[in-house]
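So, here come the structures, one by one.
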Structure 1
Amino acid sequence: MRITPLVPRYGSVGASGDLAPLAHIALALLGRGMVRYQGKIMSSAEALKLAGLDELRLSYKEALSLINGTSYSTAVASLGIWDTYRLLRAAIAVMALMIEASRASTAPLGIEVNTTKLHKGELEVARVISELIIDSKNVNTSGRTQDPYSIRCIPQVLGSVLDALNWALHNVLNEANSVSDNPIIINNSVYSTCHFHGQYIALSTDLLNMSLAVLGNLIDRQIAQLLRKEINGVSNYLTSGPWRVGLMLTQYTAAALSARLRELSTPSTVQNIPTSGFQEDVNSMSANSAIKLHEVNSLIAQLIAILAYDAYVVASANNACENCGKVTAHVYGIISKYVAGTQSHSEATTRLMSAIDELSSLVSLRINPS
């Protein structure tokens, strides 16, 4: 029926269930809350009537069951994790073009050399990037003995982010498929438990937020490196004259975004504030952490767009990517489509944020939450 309850974003402390947000959802079922229906905000009683539905009538324990769980935190985290996965794939696609544009060495990115480490995420990232640039004629042409860490260490840095995603996904899937009510009734026996506590969600999204701050720092450094003549092979800041700033301001923006990510990476888990007269003295703040993941994802998307634009400009200055591999040429083509006709760096990067899904579709990144 597409009746959507109106739920305040904040209000849960991630223990005793997500009481406040879930109460707003439960009220909508009872005809006492506010909802959005057919594009309009109205009372749930009115929406249920228009949809031909009866208000829910509750029996024993059902009211408590509707609000005394981690459903809100888990749902918000689940949506955020999916977006993170999309962004990781898009980031890898753009980083492959960045490697092309910087003419970097493929030695640190190879599968064989990365099997000497036992981290699954590192090996998976190495595999994916190696496949993306396998037929490139640009790589290994810079003459540099060693590339900067932001290029050379992509498997280690991005691989650790992927492993963090897998751990978070594992926990969130378990939580989504678990009982989070209290008390629990098993074979007519009643057990007072703490299943409503969101600590698993909180730690999982806290780790993701910190990991994505690391990813944001990596992307910012890659943007900065692409603006160096030693890396791009064209000019500092990709300027066309001595009094022009070129793409320098793209890195300024990236630095601001990266700084904001660091601010947001402070764990919500450690911000415990007791409630209910100290009966509820350890709260997880899982909802706050899960909500924060969405802002973090938004900042990562902006950073990916800036890196895509800068890599595209460098590749364009170097024979328009004609020596790129098949897949990275496709990446270049997607970026070109979004950049065409733009009048400024800002407009170009803004439009490129809409290219995330197309870019991510080019990358087959395996996840393993087990």
Structure 2
Amino acid sequence: MRPIRVGVVGLGAVAAAHIDTFSRVAGAEVVAVCSRRRHDPEELERRYGRPLRVFRCVEDMLAARVVDVVDICTPHPLHAEAAIAAARAGKHVMIEKPVALDIADTLRIRDAVSAAGVRSCVGFECRFSMHFSLVRSLIDKGLLGRVHLAEVDYFHGIGPDVAQFGWNVRKDWGGSSLLTAGCHALDALLYFMGGAVEEVVSFSTRTSAPEFAPYEYDTTSASLLRFADGRIGKVTSSIDALQPYHLRVHLVGSDGAVDDRKFWTRKLPGLKKDEWSTFSTSLVESGDVREHPYLPQFQEFIAAIREDREMERTSLAAAIETHRVIFAADLAAREQRTVKLKEIPGAASRAHPRAMQSRARVASPTRSVARRKRRS
């Protein structure tokens, strides 16, 4: 069985981490890259240790028919057109977060993926981290009981020393504090809590530290979520934090609680009531993408393509709901009011159920090729 061929669009720091990760994924190989800048193929081969076909635009890469998966690692506003073009060409799609900067483009991508019947993956790789997997396991095994309060907070100073700073400061490229980075925290909260968010209230502000002055939007926000069943969640997104990177997780349930590495539960007899216990795991402790848990996520995506099924945890269908809550929170902060989730289009129960349900049949690379031959 031949490897699933991957074409990477964009060639910055995230793309480099993706290429390195795919080199360790069984059953996949990166065969092409696409970049707006000119690159010497020989220099790229020396850098990445493999020959790569180089394209200047997505359309040329798709026309060459050399890839099965298009991995989109460009700045945010360039995601939509590349993803839609890839889906329409019958390619499986991997999209770095955020999927898009507004709900209209997000749903355009959803519709293209649904119509094409291709598999999808979104860059919420933290769901595959050891820490998040362990916390989710504690919840699933009932050790926390019913979690009624979740706080997940993102603190990371994305200043001039970070590669994306030059374009991230622009409102039409970065979007918001939540969209550009804090989305990891909000996505984690939804992963832990499950269920539907009913309404959101949010406030935003910005630092007076001069290095963050170029930002065209507020760099810190705090959002409060109320779920349809009455549970609540809180997300802070601070991309102007002058402190070490911290993706904080604190969950409170009817039988216990988790605070990063610390936990307590009355389901395990013998624990002291006035002391936390700790578990040994790896937290998400860096904004450096080279340290993010891409490998288990990418391996799962390749397995999902091979097995013709929806991927676990980070499919586009799952990411759509995270983005709807983000757009609601940003709207709440902008208009200084409570926003109902029903105001944001694209609820799974109303729009394109085939795109939102795991039972959708999706083509494998081989089946996609056969389908294109029949159409021609």
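Values in this text are rule-based calculations from the coordinates and carry no lab data. Everything numeric here is computed off the predicted structure, so don't read it as measured data. Cβ atoms are built from the backbone, for glycine too; each structure is taken alone.
The table for this structure:
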read-out	value
Which of 1, 2 yields 5, 21, 26, 20, 14, 9, 3, 0, 0 [P(r) over Cα pairs in 10 Å bins from 0, in percent, calculated]	1
Highest-scoring label, criterion being distance in nm of label points 7 Å out along Cα→Cβ at positions 72 and 248, among 1, 2	1
Entry that produces 66 once percent of Cα pairs over 19 Å apart, for residues 32-199 alone is calculated, selected from 1, 2	2
Structure responsible for -18500, with helix-only ellipticity at 222 nm (-39500 (n - 2.57) for each DSSP H run of 4 or more, over all residues; to 500) calculated and labels 1, 2 on offer	1
Comparison of 1, 2 by relative contact order in percent (Cα under 8 Å, 6 or more apart) - largest value held by	1
When distance in nm of label points 7 Å out along Cα→Cβ at positions 144 and 264 is computed for each of 1, 2, the largest belongs to	1
Structures 1, 2, by FRET efficiency 1/(1 + (r/R0)^6) of positions 48 and 304 (r between Cβ atoms, R0 = 41 Å, to 0.05): label with the highest value	2
